[in-house]
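Since every read-out is calculated from the coordinates, none of them should be taken as a lab result. Computed from a prediction, not measured in an experiment: that's the story for all the values here. Cβ atoms are built from the backbone, for glycine too; each structure is taken alone.
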Structure P
């Protein structure tokens, strides 16, 4: 039986048992496991890792442990760009998401803020990963299992369980507050919403709505009609709490 000393830094400690956080731990193993397998065996998905130093030298995920190494594992760096050694893929210029079946309310919140967000309550892990790769979407999930699959390139484990906390967490994790475009995307189907003349949708409006409102918006994809009804004030309050809208 061989062993190496591991130390996980920053938010990577979220994935460790409380008694193992913020300390060096001895990881025991047989054979010569790669770094990816060794890290994930301790509960940390590879998608959360940005840099691994083995005895002070940056190593890739397929580096094999032999025993006796000192391993330092770091999360994503926000304050500066790494010049070398970054393990994750290049950050995406445009943030698009795909969510697992447990995050339907978060999907609604992201679309509300204008982010291209794919979601289906019947999405299986394979479909989520395939679509993430094909469309360069970031997987948001509460399931560590999907993030530990080697094919996953872009993924993030959502720590919060309450939807109002989840949206704040995601905005902070990806530094998205300046990229929000509230009310520009359809909550139902994810299509883009545009201003539309009242005359184009008048026949589909309830009588009270037709008499009371003049400004209307419509989804280009599914045709859903939106207007600034009684729910609009509540919506503005929610956006204000997120410090995204005056």
Structure Q
């Protein structure tokens, strides 16, 4: 059964500064989330990005073409109602981080993982004072509780909008360290995406690419890059050991 999409009813989408931030107005009427929460954005840049999405709608309104609006809605309707729970869930990735579980063969893959992933763990140690241990195979490796607490503290420092974007950076990459690296410009976002795909890239080199897997990877890559773009439009975030 097809779902009826709402029609465009406004002539102009604009940004207005209000108490607490910025909002998007459609012919003077403020935008609200699906849960009817008033959309107040923390920065003008983020509000402008959302206003552009509304302005670009022609005829029917298609939420699939409004990623900044969707992430803002998630921040207000989902993250805001359970901020600490979401932060705690994401922080748990530190205990099972993708970068910590290494191949046991072949030697070429072992060397590639070490060459690409070890510098990221070094960066996390230098930035947060959090050293994560690695292990060969899939057996769980216990991480230092103090290191995990330092990583978790920085996750909990994020506001609702930052955390909504960070949720996707972590979930898509499978790595808390890579999500931090993406959010805080450790290197180019496309390169960080590639770091999350070391194993998949290796398999493709050995056996060739699967069309369906390639399509899914492209979709995830676009979502990962969007999450980074959304995070960049939020308030500045001071990352560090303290």
Re helix-only ellipticity at 222 nm (-39500 (n - 2.57) for each DSSP H run of 4 or more, over all residues; to 500): value -16000 computed from one entry in P, Q; matching entry is structure Q
Of the structures labelled P, Q, one was used to calculate Rg and Dmax of the Cα atoms in Å, giving 22.3, 78. Name it. P
State the single structure among P, Q that was used to calculate relative contact order in percent (Cα under 8 Å, 6 or more apart), giving 19. Q
Output the label of whichever structure in P, Q has the greatest value of FRET efficiency 1/(1 + (r/R0)^6) of positions 17 and 137 (r between Cβ atoms, R0 = 30 Å, to 0.05). P
Calculated from one of P, Q, FRET efficiency 1/(1 + (r/R0)^6) of positions 33 and 161 (r between Cβ atoms, R0 = 35 Å, to 0.05) reads 1.00, and the structure in question is Q
